[in-house]
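Visitor: Structures given as structure tokens follow.
Laboratory data are not the source of any read-out in this text; all were calculated from the coordinates shown. Quick caveat, the model's predicted, so the values are computed rather than measured. Cβ atoms are built from the backbone, for glycine too; each structure is taken alone.
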Structure P
Amino acid sequence: MKKTKFPWFSGLVVILGAITMVVPFLDMIFTSFKQPEELRSIYYVLLPKKFSFENYIEAFKNMEMSKLFLNSTIVSVSVTLSVLFTSTLAGYALAKLRFPGRDSIFKFILSTMMFPGFLFLIPNFYIITHFPMVGGNDIFGKGGYGFAGSYLALILPFAVSAFGIFLMRQFILQIPNELIEAARIDGASEFRIFWQIVVPSSLPAMATLAIFTFIGQWNEFIWPLLIYTVNSDLATLPVGIQMLQSSLDPLKTRALVSAAMTMSVIPVFILFMFLQKYYIQGFLVSGLKD
């Protein structure tokens, strides 16, 4: 292996990158413990003079954090489970089953990834709110709110992921065909092959997809904000934090928002630490090549 002329430079870049990423995160955490008078100072101080949990208590009172956490958890977990199930099933079918139009279907799925998500906001919103015979709507989709009165309004548009299908298909391609053919010869059904062979072999990729999906859905803002305009009871954490930020005194809000954001990071951090082993393994063993 060829040695670099300045080996210290790579280490310096890594250290600077780490500082750039960690300092704003630490600032958010320490700001959540500061008092309003500390934030009025013209001099920046990272550490608070006194660690106080008043901002966390105030955030729970002003934001109904328990309700926001519940909404975000239900939506994020439901979407993650749905994406894992549909992506793994579709990935198995596109990777190991032979049927007419398989490659065309895969190319069509890939083509949907080329369109930015905001293009589907208005069509999805119209479908969700005007779905026939749901949420007070008549057979023509008028008179009610459709799915906008339930969690399905936040779940359905994200229940299937083109990226998830692509990721799982590429990973499942690496499973030896001989293993699957041997199971078929032994009389195993396709679902049994999927459940007992494909799923256990695909855990690293599934963990990677679970992290990406959960974090993306946990931080989703635009779509929950649209549903919030119809049903405020379905507000998620990003929407609640934004509403708090725009409704109180800026100096007081900064500490409260930092406290709310710190609490919102905890579930994501726990999930990542729990799946870190599989996440790293998924990147090491899954080459995204056909």
Structure Q
Amino acid sequence: MTGNQTENLFQPNRGFSKLSERAVVFLFGFFALISIMTTLGIVLTLASETFAFFQEIPLWRFLTDTEWTPLFVNPQYGIFVLLSGTFLTSVIAITVALPIGLLSAIYLSEYAPTKVRRLIKPALEVLAGVPSVVFGYFALLFVTPLLQSFIPNLQGFNALSAGLVMGISITPLVGSISEDAIYSVPQSLRQGAYAMGCTKKEVVIGVVIPAALSGIVASFILAISRAVGETMIVTVAAGQNPTLTLNPFVSVQTMTSFIVQVSLGDAPTGTLAYNTLFVVGTTLFLITLLLNVFSFWFVRKFREKYE
């Protein structure tokens, strides 16, 4: 075999490989562009319809009115009515989900035997796959009658049962992500703390939790965003009574349940009442965007890096 033949043997033709690589890069870039264009389209749609709404309703009135009745004869446009309902159900939900999810994550990562962890974690994640409408009817038909047995003034539609069940529905989100963050903390940190004479509790509280803090907070923010944007549970269980209140025993209306109400055809297309759908959607979009920006900032600032 000559020298030129040997050289060609170890330097195959790369033309097809380069062509296929360019095709893959183009394909992935195309899919990324679809995501960007979809987001841009959503933002432009919300912005255009929201601008049309504020052409007729002043921003000050939108922020200061104490009633929300855009579908009534004498319409009022106080967004804080919907914000109060959303805030109330979300606070109840995160009060349930955050401690239960975090404690379950600590147990699975630090205390549970390997066999128990392999059994419980998939079961916890399966709970996240239950449709939210099922949770909604569970809250309405089981949790509410149960609560009414010892809370006599609890209405049939109320924020309490909706918030409690919504907390249960987002608990797997907190538990799974927090457990992954805690489990990824290097064993060397734990062993170093044990070598210093720390107990199991001191290692978990003083070493593991601070080391996994960025991931835990990210799970909290994601769960809060999910609670704020939850639709079917609050629509079915909390009712659609736009009342400015923080009383969890009465019916309230959240931003998402109002969007469902308008989407059912209660407002003709192109009217001011129809545009309220988009202004409420914009408000919800801005809230979740701020939560995600805070989560991104917090993770970048406090993320622990291990070599």
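Visitor: When distance in nm of label points 7 Å out along Cα→Cβ at positions 127 and 175 is calculated for each of the structures P, Q, which structure yields the highest value?
Guide: Across P, Q, distance in nm of label points 7 Å out along Cα→Cβ at positions 127 and 175 peaks for P.
Visitor: With mean count of other Cβ atoms within 10 Å over residues 103-110 as the yardstick, tell me which of P, Q scores highest.
Guide: By mean count of other Cβ atoms within 10 Å over residues 103-110, the leading structure of P, Q is Q.
Visitor: Ranked by distance in nm of label points 7 Å out along Cα→Cβ at positions 71 and 271, which of P, Q sits at the highest value?
Guide: Across P, Q, distance in nm of label points 7 Å out along Cα→Cβ at positions 71 and 271 peaks for P.
Visitor: Quick one: distance in nm of label points 7 Å out along Cα→Cβ at positions 87 and 223 came out at 1.3 when computed from one of P, Q, so which one is it?
Guide: P
Visitor: For the read-out distance in nm of label points 7 Å out along Cα→Cβ at positions 23 and 263, a value of 3.9 was computed from one structure; give its label from P, Q.
Guide: Q
Visitor: Identify the structure, out of P, Q, from whose coordinates distance in nm of label points 7 Å out along Cα→Cβ at positions 151 and 199 was calculated to give 3.6.
Guide: Going label by label, the one that fits is Q.
Visitor: If distance in nm of label points 7 Å out along Cα→Cβ at positions 31 and 191 is computed to be 5.1, which of P, Q is the source?
Guide: P
Visitor: Determine which structure produced the value 1.24 for Cα Rg over 2.2 N^0.38 Å, calculated from the coordinates; the candidates are P, Q.
Guide: Label of the source structure: P.
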